[in-house]
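The structures come next, written out as C-alpha cells.
Every number here is computed from the coordinates shown, using simple stated rules; none is lab data. This is a predicted model, so every value here is computed, not measured. Cβ atoms are built from the backbone, for glycine too; each structure is taken alone.
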Structure I
Amino acid sequence: LVKDVKPGLKNLNLIFIVLETGRVTKTKDGHEVRTCKVADKSGSINISVWDDVGNLIQPGDIIRLTKGYASVFKGCLTLYTGRGGDLQKIGEFCMVYSEVPNFSEPNPEYVAQQSQSKG
C-alpha cells in the first residue's frame, strides 16, 4: 500500500490509480520525465515516469508497478520504476482510493536527513 512506502525501499509492487499527470520536463540528455500523482485506498503519492511510458499514462488508469523503488526528491517522497521494473495498465476507473494523506507532501524530516547525509 502507498502508506507503507518509505525512502530507500526497493522491489516495490503496488497497484494504484492515476489521479493526475504532470507536465513533461526534458533532462539535459534529452529524456522526458513527468511526475504523476497516484493513489490507492491508503493515500496518494507522486511517481516519476520516464519517456514513452509517461505519454501512455492517463488519469483514471489503474496501474500495476513492479520492481519500483522509493526515494526523496526535493524533500518529497517519490516512487520510481526500478531497473527491470514495469508499469502495466490493468484497468480503468474502478478503484477505491484516497487522496489523503498525501505521502509526497514536502516532509521536513526527509529534508533534514538529506542535508545530513550530504555533509
Structure II
Amino acid sequence: MADPTPQVQGRWNAQDPANAFLSFGDLVPEGESRPFTNPGEGQLSGSDGCNGVGGSYRPDGDTATIRRGPSTLRACPGVDTWLRGAAKVRVDGDTLHVFNSRDEEIGTLTRAHDA
C-alpha cells in the first residue's frame, strides 16, 4: 500500500531569514471541513521572518499548490519577505523549491528533522 502522507508534509526552514519557515499539516479527510481548508487540502502555517503566513495547500505527488489565507502585515525593515510570494512548491529530497505565481523559483527551504 502506498504511503498516503504527502511528500511536502512537515516543517521546512529557511536559511535567510533564519526564523522563516513553512509547515504543511495533515490533509482534511473527505466529508470533513475546517476553516480555510477543503477536503483533500492541508493547513499551511509559517513565518516569512517577521509576519505570520497562513492558508492551505493541495498536494500532487512531489508538488503542492498554495492558497494564501490570513496573515499578519507588520512593517519589517531589513527583512526579506520572499516567502510571502509562495504559490507552489516542489519537493526534491530534503529541499523544498518555492515558486511564485509566475512559476519562477524564488527560494528554497530545508526539511526540518526532529532532534
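A few comments on the model shown:
- Between structures I, II, the calculation of FRET efficiency 1/(1 + (r/R0)^6) of positions 88 and 104 (r between Cβ atoms, R0 = 25 Å, to 0.05) yields its largest number for II.
- Among I, II, structure where mean count of other Cβ atoms within 10 Å over residues 72-79 as derived comes to 18.1: I
- Taking relative contact order in percent (Cα under 8 Å, 6 or more apart) as the criterion, the top-ranked structure out of I, II is I, with the highest value.
- Among I, II, structure where helix-only ellipticity at 222 nm (-39500 (n - 2.57) for each DSSP H run of 4 or more, over all residues; to 500) as derived comes to -4000: I
- Structure from which 113 was derived, volume of the Cα convex hull per residue in Å³, options I, II: II
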